[in-house]
Structure 1
Amino acid sequence: MNEKTLALIWQNRLFDPAGLHTTQGEPVQVVKTGYTNTMSGPDITDAQIRIGDILWTGNVELHTKSSHWPLHKHHLDHAYDNIILHVVFEDDEPLADRRGNPVPTLVIQYDQEIDLRCNKLLSQQNPHLCPAGILELNTFNSLTFTSRLTIERLQQKAALIHTTLDNTQGDWLQTFWQYMARSFGFGKNSTPFELTAKSLPYNIIIKNSDSFITILALLYGQAGFLLSGKYKGSDREQLLQEYQFQQLKYNLSPIYHSIWKYSGTRPQNSPFVRMRQLASLVASNTPIFDKMLSYTDIEQMESLFTIKNNNEIPPLGIEAKHLLIINLVCPFLTCYGQYTGNCDLAELAVDILEKLPPEKNSLVETKKKAGISIKSAYDSQAVIQLDTAYCKPRRCIECQIGRHYIAGKTL
């Protein structure tokens, strides 16, 4: 058993409450278990514990063994001077705080079924066959649980965007440009698309936005398609000549072309096609980011990715547009709304996800066949978040389904 399991037992009061005593023999009553501290310092804050005749309010520290207190150097840390109770599974060493005072320690007892359920969760070889009951429809289809996962996913994406924004010195257009390019990789080539955008500052795109040929030459050139000879289209010489001029003008260095993945991609998902579509969209006098912030419905958002009046460039299909709205537009609306304090933008992101159809991929289809209700992108994003953030990395004890299963509860 680990500290996460101990925290689960403590917060859900799964320990035997009868006859609680400190290791010094003083009676203990847990009035309030407190709140989990996600920052540095003690594990639990604002707990209320009655020890003897005195009601204490303060911090609680959790360890599987009491000897972990000195192992973690808590006896030297001012942050642990006001611990009101040390909760452990095993008391293997008497403790003292930084001032030499004894630390009240409680050894908790609990139902051994918790051990069995926890081991069953973590020993499952296939995370998709979750014994906690992911396929119990009344469990996953809980609106509260679905909402929590979807919002968590939006916030995680927004946090990544904010990190990139810091790296670009607060340049929203450059940040959006990098993420937009990454999105055009549609998974398989996301990294080389993003690296291409990083190697080509968006201010250069803006300066040349009135010329599709120049934008295409810059993108193909920076992607390594031209100098490597990988691209053999009829316009190669024209693009190469234009790129070499722009490369010298802006002192550009292309990325390594060897990181691109060509095999196994459908014709419409070829890096050459996707890059050409991207060039067509950014060759505009009004940045897509600015348009996005002024739009308020799905149809307008879809128009952001509509390629107009160009028979040589295949248009983006409706599914591709929806993927771009889900994975690019909605996270940016969330992040920009948080950054500016505009709650309407964050609410718009949620509203759009609720109205868009769910993504079509193997994970979503598997869960649908299992009977999980996935009616919108809002639902499918919850399924994806559950799988990527909890099931695959085996964070079962941190998952709401896992916690309720271990505790023997239902949602």
Structure 2
Amino acid sequence: MLLEREVELQYRPHMLEALQNKVHAVADSLRGQTPTCSRCSRPMKRHDAETVSWEARVGQLHALVDRYRCPNCNDEHRPLLDLLGVEPGRICGALARLLCSLAVVAPYTLAARLAGLLLGVEISAMGVWKVVQRMGESAARYSEGMSQYHADSRSKGASTQDAPPVVVLSVDGSMLGMQVRKNRRRRTGSEPLPPLPAVPEGQFQEVKTGVLLLPAERVEPSPGRHSVVRRFLVSCLGNADTIFAGLYAQLRELGWVGPNTMVVIVGDGAEWIWNRATMFVHRCEILDFWHALEHAWSVARLLYGEESRLADQWVHRIAEDLRAGKVQEVIARLKRMRPKTPELREKLQGLIAYYSQHAGRMHYDEYLRLGYGIGSGAVESAHKQVVHARFRQAGMRWSEAGARRLLALRLLLLNDNWALLDRLPMVSVA
């Protein structure tokens, strides 16, 4: 291990020198080339030249950069920096992408330490945060732009020639602790920063997450343990329309929604899910089996008491009947019950209303026969990976912009689409 570290330190200056030579070669290749203005398409005139520097993984690079200015609209252009994708005094794109890969799996302070251990780059937690804001904003804009593009019926997605016959879509929400302040604090002159406002209880915002998978790709790696070969995640801080627009855009990009594709929507009893499921013509709506049993448990505990064996037997019978497709028999049996207390009567009526409302989504025997699945375990697992593991650690509170940007980057990693960042520019944020 020490030998590897010694070799790395020994050849790091050589790598910096080699990279600097390539930068000079690119700069020389642009000499004498006059750019055209992006606004008026007229040739620009060379204004001046200055030496600028930027940070790369192996050290600081520099170059003499020509600056061109349009005599008509005064737009400025520095071809070398645009070609290299760097900005004066900032971190280059390649290093920024590496730092983002650390920040999406670890808090910013820990990511900065990992940068020193793994990359040999000394950077502060605030430096990592700034990089994430710029790359995350670019990733978020791309994702939102893709949703807007596919919202148009004239948009072109991947070929649906090999579209699967069935796609399972599962969607749910999870709460995220948010900051009270909407904007960053600003220091006025030499005065100290104003204190942070108190965080009231209930300061949360829902993160909606959806999972797309193919039933044909479900596997059983060990007895009783089920998994999927691949899945695609979509998540956002927006409303219900935003998450379904993102899910539809992802289906179009994958080529998974053909004219004959059956879209199976699995969810709990939330109305916002079923109200938007109608966007899919060929669909099958399934009420999550375990959510259905949770409602039964609330009645069983009142009926027989907490941790009662009779309560367990009562719910077990309902579960077996529901799994066998006997939802109407279950409803009829519940209606014959005679509750003895007002509280139990209210709970029982709520359970009957819940099962009656969703009876058309509770043909579990048929869903199991077709291989659709009856639970929302995939999206529950996605919440733990997307939200809980990174965003809900002890004491974490997020601004809406910060959560949105980091969420976009984390989805790229979890969807195995990190290479997309190589095609996205670093954008400036306020």
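Of the structures labelled 1, 2, which one yields 14.0 when mean count of other Cβ atoms within 10 Å over residues 252-259 is computed from its coordinates?
Computing mean count of other Cβ atoms within 10 Å over residues 252-259 on every structure in 1, 2 gives 14.0 only for 1.
Looking at structures 1, 2, which one was mean count of other Cβ atoms within 10 Å over residues 212-219 calculated from, given that it came out as 15.8?
That value comes from structure 2.
Once Rg/Rh (Cα atoms, Kirkwood Rh) is calculated for every structure in 1, 2, which label goes with the largest value?
Structure 1 gives the largest value of Rg/Rh (Cα atoms, Kirkwood Rh) among 1, 2.
1, 2: which one has log10 I(q)/I(0) by the Debye sum over Cα atoms at q = 0.14, 0.24, 0.27 Å⁻¹, for residues 260-323 alone, as calculated, at -0.46, -1.11, -1.27?
Computing log10 I(q)/I(0) by the Debye sum over Cα atoms at q = 0.14, 0.24, 0.27 Å⁻¹, for residues 260-323 alone on every structure in 1, 2 gives -0.46, -1.11, -1.27 only for 1.
Bear in mind these aren't lab numbers, they're just calculated from the coordinates by the rules spelled out. Because the structure is a prediction, the values reported are computed rather than measured. Cβ atoms are built from the backbone, for glycine too; each structure is taken alone.
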